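Listed below are the structures to be examined.
Any read-out appearing in this document is the output of simple, stated calculations on the displayed coordinates, not a laboratory observation. Quick caveat, the model's predicted, so the values are computed rather than measured. Cβ atoms are built from the backbone, for glycine too; each structure is taken alone.
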Structure P
Amino acid sequence: MSSEGPAGAAGGCERLWRPHWPCPVPLLIGHLRRGAGDPTYRTLGDATWRGIRTPAGPATLRIEPRPREGVVHARAWGPGAEWALESVPALLGAEDDVSGFEPRHPVVVEAWRRHAHWRIGRTGRVMEALVPAIIEQKVTGQEAFAGFRMLVHRFGERAPGPGAELRLWVQPDAETIRRVPSWEWLRMHIDPARSRALVTAARVADALERTVGMPGEEVERRLTSLPGIGVWTAAEVRQRAHGDPDAPSFFDYHVAKDVGHVLAGRPFDDAELAEFLEPWRPHRGRVPALLALSGLHRPRRGARMAPRTHLPARVTRT
């Protein structure tokens, strides 16, 4: 298989998009990947492949930067191909307005200088962001990523066109999530609290998708009105689905401690983080993101949180 993809990758719809700034494609969409084994995400050479569930149906989207030509080449297959291609500029941050963002702190100034072309993209797909965010609540990354893989493998579908040859998958739709039996959630190491939140969200999925384009505070209000969805989960969705620059991940295990250590010399709690970030409103989310992009965090010492072992053994398929 070449870096271009499988032999059957011809056909589909394509688009050449010329961004108005040097667009660092891998940097802009890498945060959509849910662990190294994410079945909905592949990289081959310079190209990124994604399996997406669009309003028009599933799609395989391939994005390849061509910096010498100053363009991004996108190709898509499946019922949702046209929607996927239309979404490319927003996905890569073309709608992100950085005007008014002042780095202020010397460390943030340097991080912004190093990543001046980074923008916050939006997928426009709320359930695509919400499902893995709920699965990641209060568990280790290892357990969360494994649970997401099992959900996609057991209840999702192969991505259309060349996605099938790449073993690329599309997340299950809301109707399918609503029908997953309780024992199947346990087989995927997803406990009842998280599975209830997933099913509840799936029941109002259409309403959640309509939050795209709403102000961030209203998006948070609607998301957190659902049982099992808190501020952290809402922020994860706002960042990815809505491209919201003002949605820092409060109540994350690492974020407050890391920001405090890097910018103030001591770990913060979440109240201190909120106070510290307030002068950056409406760009509060940019600060933790820039520090993370620059690899800046507190030293990792001590024992890590261990995955739970009391749930049934994993069952997967490829």
Structure Q
Amino acid sequence: MIDRRQFIAATAATGFTLAPATGWSQDAYPNRPVKLVVPFPPGGPTDIMGRTAAKAMGDVLVQSFVVENKAGAGGNIGTDAVAKAAPDGHTIGLSAISSLAIAPHLYDKLPFQVEKDFAPISLVGTTPCVVVVHPSAPFTDLKGLVAYAKANPGKLGYATSGIGTSNHLAAELLQSVAGIELLNVPYKGSSQIVPDLLSGTVIMSMESSLATTLQHIRSGKLKALAVTSPARAKALPDVPTVAESGYPGFAVETWFGLIAPAATPPAVVQKLHDAWAKGAKTAEAQVAFDNISGNLRVTTPQEFAAFIKAENQRWGDLIRKLNIKAG
């Protein structure tokens, strides 16, 4: 029987070296299909971002990335599933501003802690919110909307995807800087808002996904007054930003990013990041994001962690200032 020292000497003589077991497992990663949890239903912009990232990363790492839609509670159920997964890089998630920066300040208790339960990988994409109105609205630009709201405080209703969603908070921020009072009409999602907008049942919305209303804006069935992003949307170059419309510095974007369970080895997190960074450069990924009017993004894990922290500070301050509670 050969002992360990003899074995090391023998392998060294052949030019091979030993590595710790953890090193082998990380070097071999991923050694089976990776599950990417998307905490929203299939078919929407978030799902498309997730599937685009899964395809791009899978191509780079030559391994299957399988999307699992785990919707509910504004993204919190799927996000929690990532927090509770084995930290080996074979379960990751595409979470969003709603769970990673807003929910911690809306709910007294969440099943996860953002700062402790996740290893950020990279931002993946952003989308602007857009102020859209039915053509029957008694105003045609943001200045007119503000004037109308000041003359009719609390009477102008606007549809959102629910209390504490990014489009709700974007509207709350607009009210705060413009000194107006609007009436929030919460829905369960954009799929319910758009039909009511088209019929004029509700005449205004702060939509968090331009993709859901773009075709109706282009056809004239809805009118876009402003976008909330720092720069104009590529899909609507003639529509001004809120900042251009009289509120300098105003910027709100719905954002989405890749996360892993907190104890995932840094080498694995870096490998996932590098796969997305490379995959994001493909024409296929760019076209997919263009089709949903999204902005493709790549950041380092450290940059994404700092971004999440800053967004928590920003939205936490607003939620506390306005005393917003989850409905």
Any idea which of P, Q comes out highest on distance in nm of label points 7 Å out along Cα→Cβ at positions 127 and 279?
P
If helix-only ellipticity at 222 nm (-39500 (n - 2.57) for each DSSP H run of 4 or more, over all residues; to 500) comes out at -12500 when worked out from the coordinates, which of P, Q was used?
Q
Here distance in nm of label points 7 Å out along Cα→Cβ at positions 143 and 287 was calculated and came to 3.1; which of the structures P, Q was it taken from?
P
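Given a value of 6, 25, 30, 20, 10, 4, 3, 2, 0, 0 for P(r) over Cα pairs in 10 Å bins from 0, in percent, calculated from one of P, Q, which structure does it belong to?
Q
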So if we calculate distance in nm of label points 7 Å out along Cα→Cβ at positions 55 and 87 for every structure here (P, Q), which label has the highest result?
Q
Working back from 18 (relative contact order in percent (Cα under 8 Å, 6 or more apart), computed), options P, Q, answer is structure P
If you rank structures P, Q by FRET efficiency 1/(1 + (r/R0)^6) of positions 199 and 295 (r between Cβ atoms, R0 = 41 Å, to 0.05), which sits at the top with the largest value?
Q
Tell me which of P, Q gives 3.4 when you compute distance in nm of label points 7 Å out along Cα→Cβ at positions 47 and 263.
Q
Given that distance in nm of label points 7 Å out along Cα→Cβ at positions 63 and 271, derived from a single structure, equals 0.5, which label among P, Q identifies that structure?
Q
